[in-house]
Structure 1
Amino acid sequence: MIKRILVLLSLLILSLGVSGQTKPKWVEIGEGTYKAGFIYPYKVQLSVPYGVRNIVELKQGLLPMRFELTWLPNFTSKKEIKKLFSNQLEEKFDSVESFKLSKNLIHLFLRKLPETKRHEHWVFEYYPDMGTKLFIQEKKIYHLVGAELNRALIGSWINKSPVLTAKLFNRLLKLQ
């Protein structure tokens, strides 16, 4: 009897775990062009799961979100991409010391980034409990873990500038 109850309980837990991992229906809420110095390396589009409307929780990284990057230059070398993302991350870390402590993790991430051509499409999917996964051509390239690294990456897009932030949250701002 106890064995039977344990089997049924295990099946129930397993079915709940599988159903909880369905992909959300993503809704685009805005897009803008990322500026790095005097260049515009890519357009960035922000999507959230259907029904998400809380901008404050999104900015804090408490809700899932998806960033899609479309590269604008004809060609961007691996070295240029590494420099771009390194600067992008460094300016959004809480402190220089915490950036230095995360240097190895950042280096592993930057080594995975390939060169790009115009109109190539990269997707960063963020889930608070799982981190960020990078997909290029629908192939998973890297999985970023670590709260501070994820916050820095998200912050570099969401809080880059008031104009970009407003463009990314365009749809939600209209609903508020």
Structure 2
Amino acid sequence: MARRKNGVLVKALILAPYLIILYLLQSTVFTRVELLGVKPLILPVAAAGIAFFCGRVEGGVFGLFAGILTDLSYNQLTVQFTLLLTLLGILVGLLADTVLVQGFPSCLLSCALVLVIISAYQVLSLVVLDGAPIALSAAVGLRQTLYSLIFSLPAYWFARFYFRVTGSGRAV
């Protein structure tokens, strides 16, 4: 069965408020809500969800904007999350188009993959640039990954809703 394709404007009208809400939550609420000394990353989880349902093109574009907002939420001038989430959006979309079965377990795996890669990058940066102990940095990265995975279920629900409303991405 062919899926209908809605225009870019309709997609933007749905995704823009979603991104803004997530950005506000990431930069205000979740900067104060720590669990075991870590704060969650919700924008990368959302990017993984959209990429999982909509494929590599929309996943890469959504990852680009989610990365920009993640960089802004951490008040940094670098583009590390912008580049990383763009590439990870493309990767997850490619995996979803070719290998993964559509459903929550595969979406959870996609979110975990994105968070583990981001965590590994952050741990590597701390160890190499700041001389932090690798075991301590890895423990913090693992806690942040597990805390952030809690948000994969709402990200899955929204991405599935977006996929059904817009007809984006791959056919079911």
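We did not get these values from a lab; they are worked out from the coordinates using the rules stated. Keep in mind that what you see is a predicted model, and the values were worked out from it rather than measured. Cβ atoms are built from the backbone, for glycine too; each structure is taken alone.
Mean count of other Cβ atoms within 10 Å over residues 38-45 was computed and gave 16.5; which structure, 1, 2, did it come from?
Working: 1: 16.5; 2: 24.6.
For mean count of other Cβ atoms within 10 Å over residues 38-45, the value 16.5 is produced by structure 1.
Hey, relative contact order in percent (Cα under 8 Å, 6 or more apart) derived from one of 1, 2 reads 31; which structure?
Numbers: 1: 24; 2: 31.
Only one of 1, 2 returns 31 for relative contact order in percent (Cα under 8 Å, 6 or more apart), namely 2.
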message: Quick check for you: by Rg/Rh (Cα atoms, Kirkwood Rh), which of 1, 2 is greatest?
response: 1
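With helix-only ellipticity at 222 nm (-39500 (n - 2.57) for each DSSP H run of 4 or more, over all residues; to 500) derived from the coordinates and found to be -24500, which of 1, 2 does the value describe? Intermediate results must be reported in sequence, preceding the final value.
Details: 1: -12500; 2: -24500.
Working through the options, I get structure 2.
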